[in-house]
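Values quoted throughout were computed directly from the atomic coordinates according to the rules given, and no laboratory measurement underlies them. This one's a predicted model, so the numbers in the text were calculated from it and none came from an experiment.
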Structure 1
Amino acid sequence: MNLSAKIEQPEGRRLEFKEVMPTNAELAKTIVSFANDAGGELYIGIKNNPREIAGLPQENLDAIENQLSNIINDQCTPTILPEISFIEENGKHIIRVYIHKGSKPPYFITSKAKDKGTFIRVGSSNRLANADIIKELERQGQHISFDAELYFNKKYQNLDIDNFEQLFKAQTKETLSIQTLQKLELIKEEQGQAFPTNALVLLSEDKARNQLFPNAKIECARFKGSVPGTFIDQKSINSSIALQPEEAYQFVLRHISQGTEDYEGVYRNDRWEYPIIAIREVIRNAVIHRDYSLTGKDIKIAIFDDKLEITSPGKLLPTVDFNEMDAGQSDVRNKVLAPVFKRLGIIEQWGNGLQLIADDLKEYPGIELAWKEPGIAFRVSFVKKNYQTQLELQLELQLELQQELQQELQQELQQELQQESMYTQILLIVKEKTFSKKEISKALGQKSISSQLNIISNKLLEDNLIERTIPDKPSSSKQQYKITKKGLAFLQLLSKK
């Protein structure tokens, strides 16, 4: 990427700009942060806001290079070897400092020692690492994963792994023997005794798992609207981590819609509103690659009206880039759990997950994949691109339906009032003497006997408020109608109101 394209990029995990030479402390923090993470580039001579090339005096470049080398050498432990180069762009001079991902973390500021001088990159800032993160960096330096560490407080024979054993046998057709446990590194020998690794504790449903990893769970929620607030539904999944991906996936399927997209011939195509293959892969990755060493953090799945978010504790692995999903990338944080998940069929093929996500998204042009690192976590969002337009159309349709309903109600009310008025008018007409139906119609100002008059007169007859003069011959041409005593009483009640 040339400099013109580079300076269009936002500052972030691997990139930082400085208009002038930073202070010694600032520089040291950035250098150790890059080395502890994915590596990165520092450009000196570029203004950040607004982003433009400010440049450095050409005569000062050698002195600045020496100053950079001395600070990095004197203030950073273990040794960090930067690549420092000069760039000229439109007659302006810039210094580029490239830091490789370190092979011996944790890197720290020498004067502050490891516990107070270890920094990590979080977004575009440098953050002091806590004890959990320092331990994880130490494991990385020793090429040991957290899930491979031994748990000494309980022998493996006493762990409740019944559900995991059943799942393993169902998926692999093999019995989970002691030899298999050893081969998978779920148990290891120490001083002649076999102890479970953290991986086996996580796969169990033992009390020890809840004590050691109380946050090794998935919190699922369906919210009303587009921000956290009112719950429509929620579920806490606290089973063996081997069972968690499927349970979380089923929760998602219950809360997203499936409709008919179109027809091909006589065959109907049912289509989910989100790319469910991609969602399944992200959920699996969240469980497999989360950082179980971080305390107080769980996986969160949040479904809103306009998006679906999956957040997993731990930063994205330094060697994985979500911007290059077609590259067949493969890296593993939990080196014991990952092969177990592959045996169980939860991982289909190494390096295949991101490709599956990318392929599925191609079938959903209306869904945008977004990702970011909020603190020490990694979040993937599936966002509806046209949600605002759809919402406006939905509101417009609701308004039209509401107006139609209101008109219908007004018409019904008006009709009821007319009927009630005619109900009373007929009683008043026949109060003094008898009238035929044709005479009643004329008295009401109608040109002919209406269906409404027939309905109301029948109702009056049913209620015994009027009666026929020839009751034995309802259809007689001489038939007339007169008010009853009950009808007179009804009119008296109306007059008192």
Structure 2
Amino acid sequence: MRKLFGMTLLLFMSAVAYANPIDFDKAFKKCAQIEKQIKKTAFPKQTFNISDFGAKANTPDVPCHEAINQAILQCSLSGGGTVLVPKGVYYTGPITLKSNVNFHLEEGATLKFLTDQSLYFPAVITRWEGIDCYNARPLIYAYGESNIAITGKGIIDGQGSKETWWPMCGAAKYGWKEGMIAQRNGGRERLLMYGETSTPIYKRIMTPEDGLRPQLINLYSCNTILIEDVTLLNSPFWVIHPLFCENLIVRGVNIFNRGPNGDGCDPESSKNVLIENCTFDTGDDCIAIKSGRNADGRKWNTPSENIIVRNCQMKNGHGGVVIGSEISGGYRNLFVENCRMDSPDLDRVIRIKTSTCRGGVIENVFVRNVTVGQCREAVLRINLQYENREKCQRGFEPLVRNVHLKNITCDKSKLGVLIIGLDDDKHVYNVSVEDSRFNNVTKDGNEIKGAKDVTFRNLYINEKLVK
């Protein structure tokens, strides 16, 4: 039945993509069908308080991750339930989630993760910028678990800053100084080489000296997940990184992370995802959908698909909702609606980025009812020449098709639509913007190169109808 639905959805997308005009109501009915597929978490009504396992508040010299992990393990082994973090400030090292556990921070509870790198090694299997490896243990991690949640009105603080994790990016503006550990001193290049040479994953073991910062939350090959209501602050790297996951809801989450590579939520090779009622204020993309980088993405050939974003607010960020750049496994079926985006430091609203290193087929993007105060560059940017100086095996031509925007308003930007295709017009096609108004556009309208079948219907830029 599920396979039949997938075939029906694919046929529908092909049909709707070429309709004139696009039937958004019909598209979002299919979105509703996808949402119904998403499995919901459910937990037994028993509670395990971390205080009962020895966790103590306000003791920075006595980290409590062993007590927290013991409570999580005992909860899971007892059939599941809620692990409660009560009011107070708790200093901790890495936390590992287990199946059937709702990790709940009550209002007034704060987890502060210690920044001693040694706590996050030995390394665990993960991905770093789309490349498979063993790297520093994410601050909150799960592998192969199901029915898991992180909930509550509490705060999870990664304590990233210019004094702790962030200088490892190698940029002076984030605190790096000569002699400090930094990813650019060899760690990142070594990992990229592993990917390009198809080095076996078990040999890709990164060390503290490589400077590859961990994610705040990394859920690897997990199913049926809820992240709800928590506030996530100051991640060393990406904030929420679901990898090879299915059935994920991120709801009512507040993310503030101005650090380097500070993406808010990056579903990678993940399926059936709902992100709603969230606030993003980030040092990089607010939401960035991924599916692996170059050879590693093509090896697994697992696209991200069926992702819904609605009722979210985006402030700072390189992009509001982004697909790429690590998108070699492809992407299909994105639905964005009823979002508000506004910041002089928000670069783009909808962004698609890939290259002939990445390749990948990106298709079926539907965006409606988005209000933008201002963004720095463009409302829609599609770029098939992202990071063209990258050292990689080339010749993997990307394809972007069926991208449709409706009822988008923007009060200030440099451009409306910016498309940078390849040297022909075969790799970006069937793009439309309709019933939209972009005002105070400082350059004259749109810039489109290397694309075909780009249609504007009732689009006004600076009060002038675009034909």
Structure 3
Amino acid sequence: MLYNLRDSAGETQQDVAEALNELGAQAGRALAITANQVSRWERGITRPSAFYRKLLAEHFAVSVAELGLTRPRLTGPQRADQTDAFAIRTDTEQPEMPRRVADSQQQWRATRRALNVHRVALAREAARLYDDHLRIGQTGLIAPPRWMPNAPLDLTDFGIALDSRTDEPTVIGTEDASAHTRPLASEERRYARYSQAIRDVDHPRLFENRLAWRLTGVDWDQADAALSFGTSTYFGMVDTAEALAHEMAAQHVTGAPGGISSASWRGLTFRRHLGDPFDLHRRALVSSTDTLTIRLDADGASFVLHNRSAGNVAVAGGMLHIMPAGVFQPSSILPTAQAADFDLWRNIMREYSEEFLGNAEHGGDGNPADYGTEPLASFEAARAAGRIRVYCLGVALDALTLYGELLTVAVFDGDTYDRLFADMVDHNDEGTVVKTGKVQPTSALPFTRHVLDELAHGGRLAPAAAGCLELAWQHRDTILGRN
């Protein structure tokens, strides 16, 4: 019903969120409702509080009951001759799921749980499926040498280009070769796409389809267009990437000590069907900008890590990751936003606003990001003044999912970092900030070989995080300005 009210009013989820925040302010309450919250209410993932229901009713000029968001009350036993229009009748309840379908979905969920527990180990084993020269150390990343520049490149040293003539991918995750990674939806059919199974069978708190840019070319010799992109969707990536990971987990997670068997192509029919993982035309390779954030002052360098909640996110759940990290995508579906947002630094800035400062995410269906407002304006000014230096370390694939990773590092002068992140949050929609120290807990982890080795051996560091940390250490003199 809430969706119908919004649709009839011709409003976006962002419009509703902003209207509710204004109504809350008029009532003396400082609210921070986001478009994502409205989306979750509409889909029944969460239920708005009584106060929020009152605001929604006021906004749409309906009664609270007409919102359709209240929980129905079960009536007591009824006599056969009694009729109650408000009773919930047992003969209208949904039929029980057939046993074979229930078992299929239960097994699928169990494999997905095992996948999230063992993602790091599975990525490292998946990397062993490919030739040695393609592996980036023991990180779980793979890349052809041509995708990795010889030295870190400042983002001002190369350009990116939009490829408007990109062909449709030939592998989209609906093929028979991937059918075994998708559970039964009914006795007659399986789910057609992996994203649909996640939506219905194991829905994380954050799971929405978005327009995203698809990597179509990497050529560091072309300074004006070193990276080229077409367009795709977030779910288009999930349908192939998570199916590949699910297949790997089903074949390689065991009950033996360590929990993982040695890498083998046995049973990996979808991975074989995909073929060359670096063929950027065969599938839609949506990529994430993974940014190692370093604070640098006279006392040394430190960085931050993010503990990603497996219950909140569909990808890289349960891992330790660098901050910020997010899909390279526009802030809105509006054409003007796409033109303004097609910029790596602007994508990174938005992620800083969301992950470090807890600001609302630009959910894709509302107003585009305004880079002249705070905190984005301050990020831009600090970089223009040379107080933030941002480098690209290369492009790689997570060997488990074959998901694209744009490996970057941002170095902040200490006082600039402290000013911009004075109100840094302890947790955000995707997880919590890692802190160490019992007496004075801090999110600042020393950027030292000892700390990096401890993290690498801890078994929870996401491949992209491991790759960024290792490459940044190799090139530390350059990125820390010691040359």
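Couple of notes before you dig in:
- At a computed -10000 (helix-only ellipticity at 222 nm (-39500 (n - 2.57) for each DSSP H run of 4 or more, over all residues; to 500)), which of 1, 2, 3: 3
- A value of 36, 25, 21 for semi-axes √(5λ) of the Cα gyration tensor in Å, calculated from one of 1, 2, 3, originates in structure 2.
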